[in-house]
Each structure stands twice: as C-alpha cells, then as structure tokens.
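Chemist: Presented below are the structures under discussion, each in the form of structure tokens.
Here, each number is a calculation from the coordinates, and none is a lab measurement. Because the structure is predicted, anything quoted here is derived from the model rather than measured. Cβ atoms are built from the backbone, for glycine too; each structure is taken alone.
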Structure P
C-alpha cells in the first residue's frame, strides 16, 4: 500500500516514514504545499497531511483535492488543538485529525482504520473516455468496439490517464505513479510510452484522445 506523507519537519517525516515502512507500507514524502498537492493527485491509499506547510496550507490542499473529485482518505496532522481548527480541517475534507505530539501507535491505528474504510468504497472496474473503454478486471481495452492489445506498462499508463480524464498530468506525476520512480530529468520514458499508446489507441481513430499539455505533460480527453 502506497501512502503519501506531506510534512515540512524532517524529524517528524523520518519518524513517521520509518515507522510505517517497518509496518510494510510504501511511503512517499513531500515537504512543501505545492509539491504535496501535485503528488496528492496521484494514486495513493492514504494521505497524511500537515496543517501548516510552506507555500500552501494543508487545509487548502485538502479542499483543492476534494474539489477536483479526489477522495483519497486524508489524515490531518497539526499542533493546533482547538475545536475550531479541527472543525475547519474536517469541513475542508479531512477524514481524521491527529494533534501533535502523538504516539506512533495512535497514528498507526488511525491509518489502519482509514484504510479499512477505503476497502469498502466501490471503485469502477470499467473506465471510459469517448469510445475508448478499459476494463480493470479483465484487462481488456477497446476503442469503437475494436480490441486493442497493450503491454502491461502501456495498460498501467492508460489506466492512470483514464482514471483522471480531462486533468493535466505532469511527466513527474506519471513517472512516479506508473513507474514508481522519482523524477529523473534525463529520462524520456514517459514520452516514449505516450507515443506507443497514441499509435495503438489514436492512430486511425477520431478524435485523438491523448493530448499534450504544453509545459506540463499529458491528459486524456474526448
């Protein structure tokens, strides 16, 4: 299970990261609000989000993600323990609230409880953009009812794009979510696989679904 920790205090980051990784979780981290927002749009089982962050507050990140239709469970961390602060965080879309300082055992229990809730949320097994359909269970892809054969990595890339239709996705986000790698400015693997996909799902069809977003990356839209 991949988790994202958005926290600007490196001591707290390392404390939580080591503890959760010892429990078998994969933990990515972000230290600023803008970086956390970008990564938070990715495919994570849970976000652990600090209330106060440089560049963008945790509550603003939370609200933005919810407005964009992202329903990843969010556990908010804060040194503020007033009722007003807690209510504000929950109103912005947080699912739970933990006040610093805290015991790791309590953090772990809250993480596990939020993940259990997420297990029972229904997620669509079929994604569709225009006449392009992807079935996550059977791993079948069709366009205009014509079957399209994809490699495992092509399928993963297409699934990521189709799960976020009309949303610009940066090359960094795609690289991290599909390949599990942090940004490498020297790699063009995303562009190469986008070209592979275009040859299979756009060539010979209209309209073209995979679009280049200048200075950002790509999006899929009908």
Structure Q
C-alpha cells in the first residue's frame, strides 16, 4: 500500500506489524497482516480471502446539486445504501453558483465515496460522473426501472410504483429543494420515468435520498 492510503494507515491509524486489516482491490477482499510500516508504504502479507459482496441491484442516482454540506451527506449515505453510480445534476432550480464550484469539489466527493465504501465494507466504490444537465442524464439509454421523485398531486406513492417490480437495475432521479420544472418533468416522462411520491410532507433532498434508496433496496434487492 502506497501514497495517501498508506499514510492514513501508518500515520493516522498507527498500524503496527502483526495487525490485521481487510483489503480490497475492488473485486475481491482479503485479510492482510501488516509486515512493515514505512514512511509512505505499508506492506502486508495476505492471510486469507474473505467472502466479498456485490449488491444484486444496480442503482444509478441522478441527484440535483444542492448546498454542498447536504449534497456530501447525501452521497455518503447513498454509498452506504449501495448505489452503483452517482450523477450530479445541474437542475434548473439548483443554485447556479454551485455549478462552477462542483467541478472543484469532485475530488473531495470521490474521497467521501471511498471512505464511505470502506466503512460500510463495500467491495467497490460508486462511480461519480461529471456534472450533467437533467436532459442528458434522464435520456441515458439504460434498461432499468426509472423513477422520478415528484411533489405533483398525481404522483403515485413510491410503494405503488415499486409493487411487483422484478428489475435488477433502477435509475432514481431526485431534484433540488425548489423542485423540478415543468419542462424537466415533461422530459422525464418522455424518457419513460415514472413519477413517485414519498408522501405529503416536503422532504429535504438528502432526506429523500435515504428514504427512496431504502425503499428501492427493500422492494427490489434479492440479497439475503
């Protein structure tokens, strides 16, 4: 192990020879014993391979950019809840100043995804896509259940939308705190998204992320 990861293990966690750590290359998980702790390198010997878990459900989260403390909390929890891919959206009602800063935050967001993956014992880290316009992200050709969270009175409850679904993949779109514009909703409908509601109460974006992903996992996941 080299670089920042080695620094964290050696200097922050103060690893000592003989200690055991779980190691992953994104595909497999091993139990490793620390053999040497250097200035910028930690050497391990592999003790045994551990059972690795890959979620059976492939979830893409299309998430409108909101204030960064809330956005970062949301992507951390989305990682813990098993999303495969996260696409930040430059929605019409997101704060425009956030778009410019988003590209500068990308590396920080990737670090959050990595740390959240490690803490939740995920084998792989979610893929973080560049900032995209809703029209581009919603139109992506993916064979999956497509759900757009909506505050519209005619939106069906999410539990109704998910009832009886057997899909192994899902795309979940969550808008900014100002909501989707009529144009964005119309485009989503044209891209075969189903509008779904989480209830009559208005939720913050990050709260909606957790509630919706937990519901998707409960309804669609085949993991035991």
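Chemist: Comparing structures P, Q by FRET efficiency 1/(1 + (r/R0)^6) of positions 23 and 151 (r between Cβ atoms, R0 = 30 Å, to 0.05), which one has the largest value?
Modeler: Going through P, Q one by one, FRET efficiency 1/(1 + (r/R0)^6) of positions 23 and 151 (r between Cβ atoms, R0 = 30 Å, to 0.05) peaks for structure P.
Chemist: 15.8 is what came out when mean count of other Cβ atoms within 10 Å over residues 15-22 was calculated for one structure; which of P, Q is it?
Modeler: Working: P: 15.8; Q: 12.4.
Derived from the structure labelled P.
Chemist: One of P, Q was used to compute relative contact order in percent (Cα under 8 Å, 6 or more apart), and the result was 13. Which label is that?
Modeler: P
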